[in-house]
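Got some structures for you, see below.
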Structure P
Amino acid sequence: MRIDQYLWCMRYFKSRNIATNACKKGHVKINGQTVKASREVLRQDKIEIRKNQVNYQCTVLDYPKSRVGAKLVDIYRMDTTPAEAMDNQKLQQLSQDYYRQKGEGRPTKKNRREIDDYLNDED
């Protein structure tokens, strides 16, 4: 099975086209080597996928016949992604919530004081 098709079947990407583009950009590695989208996946291959600033890692256990449901994904792969990577992703999501919405402009004097008070309380 091709790597782009496997990643699509395992629900890492919403379409094969997106999976192919990720391979072209060098975001997909098999056993430490950057691969093309046409590379065949073998059992026990270790795959590393860079997506949304997180390096997902998995080991191929078997090939599905077609795209599988989210509950059945673990039958075909073993997820070996480190817990620190997932913690970093959660931290990034929380840090993005702090930023001002687009179009709100610069902080007001009151907002600036609240930010300064918050930063001074941590010291």
Structure Q
Amino acid sequence: MEMFVKVLKSVSDKTRIRILKLLLSAGRPLCICEIVDCLGLAQYNISKHVKELKNAGLVSEKRAGRFMYYALIKSPDNFHKHIHAAVGAVSDRETVEDFKKLSKRSSCAIPAKSNNG
């Protein structure tokens, strides 16, 4: 039960939903600088929110040199699949603009490989 509460609390924040939606839409790991640029928020703020998502088991991180990449953890259980589906269904002006910014942006210099299945 605690895991469910932790996940639901983590997705109860607008910025964290935007981060998850961006990761879902991208379909690849994103560098912290890509997330910062797309959301237009300070790096320390994004890092704080990503840490919450990571602690809830929704996001993984991987360091590549001085770059930190984040990816969705694709869990086989139905609860996490439903969370991903719910976040994927979010379609408002901000999340659409976030993805447009990502589409126009070139990716970081060091590509990260996802190892979360």
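Overview of results
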read-out	value
Per relative contact order in percent (Cα under 8 Å, 6 or more apart), the highest-valued of structures P, Q	Q
Distance in nm of label points 7 Å out along Cα→Cβ at positions 31 and 87 derived as 2.2 - corresponding label from P, Q	Q
Label whose coordinates, when helix-only ellipticity at 222 nm (-39500 (n - 2.57) for each DSSP H run of 4 or more, over all residues; to 500) is calculated, return -17500 (choices P, Q)	Q
Structure from which 2.4 was derived, distance in nm of label points 7 Å out along Cα→Cβ at positions 55 and 95, options P, Q	Q
Which of P, Q yields 40, 16, 13 [semi-axes √(5λ) of the Cα gyration tensor in Å, calculated]	P
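None of the figures in this text is laboratory data; all of them are computed from the coordinates on show. Everything quoted here is computed from the prediction, not taken from an experiment. Cβ atoms are built from the backbone, for glycine too; each structure is taken alone.
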